[in-house]
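Multiple structures follow.
Rule-based calculations on the coordinates, nothing more; no lab input. Because the structure is predicted, anything quoted here is derived from the model rather than measured. Cβ atoms are built from the backbone, for glycine too; each structure is taken alone.
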Structure I
Amino acid sequence: MGGAISQLRVVYRREEDRLLLRVNTTDHAEYRCWFSRRYTILLLRVLQEHQSRDPDVVLQQAPEARQAVQAFKQEQSAQTANMSNSLKPRLSDPLGEDAMLAHRLTYRIDDDQLNLGMHPRKGKASTSASIAISTTTSPGSS
């Protein structure tokens, strides 16, 4: 992905029984990926693993304390998220005009950063998308 994530939106499409992820970047590119139910389950497992490795959570000895820290961070994220803005106009579609159907998920966790790779079943490497997510994102950043 070229620029940093500026906005993202996930919409459930009943007729497709899929989630459509739309990610806009600071350089006005838009990446669109369809997630099947199977893929969404895989992605949720990876996100949960990443969340469980958060240094603020890992440092807590008691399970109740770990859960409390996770709950606090989720509440903080929900309060700082801006859900009212519509998606900004895009200038480019690096994955093409149509949304890519994500089939294969690759990931690597380095310290507090999760690096995701979303890949189609077939096709060129240029139709894949990579996203980096950090557990130490400051409040108000995207």
Structure II
Amino acid sequence: MAPGPFPLGRPYDRCVAASNLFRRMIPPDPSAIGTQPDYRFTLANERTFLAWIRTSLAIAAGGLGVVHLLPEFGGREVLGIGLLALSLVVAAASYRRWVMLETSMRLGETLPPSRLPALLAAATALVGVGAALLLVLDGAS
């Protein structure tokens, strides 16, 4: 703990730390880095980003649908909120992925591997198993 009137550290230090964390999680626009790659690669990267955003929107719609359209059963809200959280993660990760790929192309580096498909597949399987368990448990009671 820091001595003085600021028990959690100086406010400026906390703002700088939060800003650095934000930059690591959501990197800035890469357009000022390196040289402009072939426009076809940039457009392909953008199309892939938009596909991930569509996936995120579909997951969010599923989460809202679970909460508002399904009949009452135990765990419905948890399942819906889980889908909404997954939607947020996919949207944020897709932007980060777009920036990383654009930066790599601008610098002429090898494209970094993506963990997003594996994350989405695992989360989808987990949601499916969780939904099945909730339905079975609700039917047993």
Task: With distance in nm of label points 7 Å out along Cα→Cβ at positions 87 and 103 derived as 2.3, matching label from I, II - done: I
Open item on the list: Quick check for you: by mean count of other Cβ atoms within 10 Å over residues 31-38, which of I, II is greatest?
Closed with: I
Task: Entry that produces 5.5 once distance in nm of label points 7 Å out along Cα→Cβ at positions 23 and 71 is calculated, selected from I, II - done: II
Open item on the list: Can you rank I, II by relative contact order in percent (Cα under 8 Å, 6 or more apart) and just name the one with the largest value?
Closed with: II
TODO: Can you spot which of I, II the value -8500 was calculated from, given it is helix-only ellipticity at 222 nm (-39500 (n - 2.57) for each DSSP H run of 4 or more, over all residues; to 500)?
DONE: I
Task: Rg and Dmax of the Cα atoms in Å from the coordinates reads 20.7, 63; which among I, II - done: II
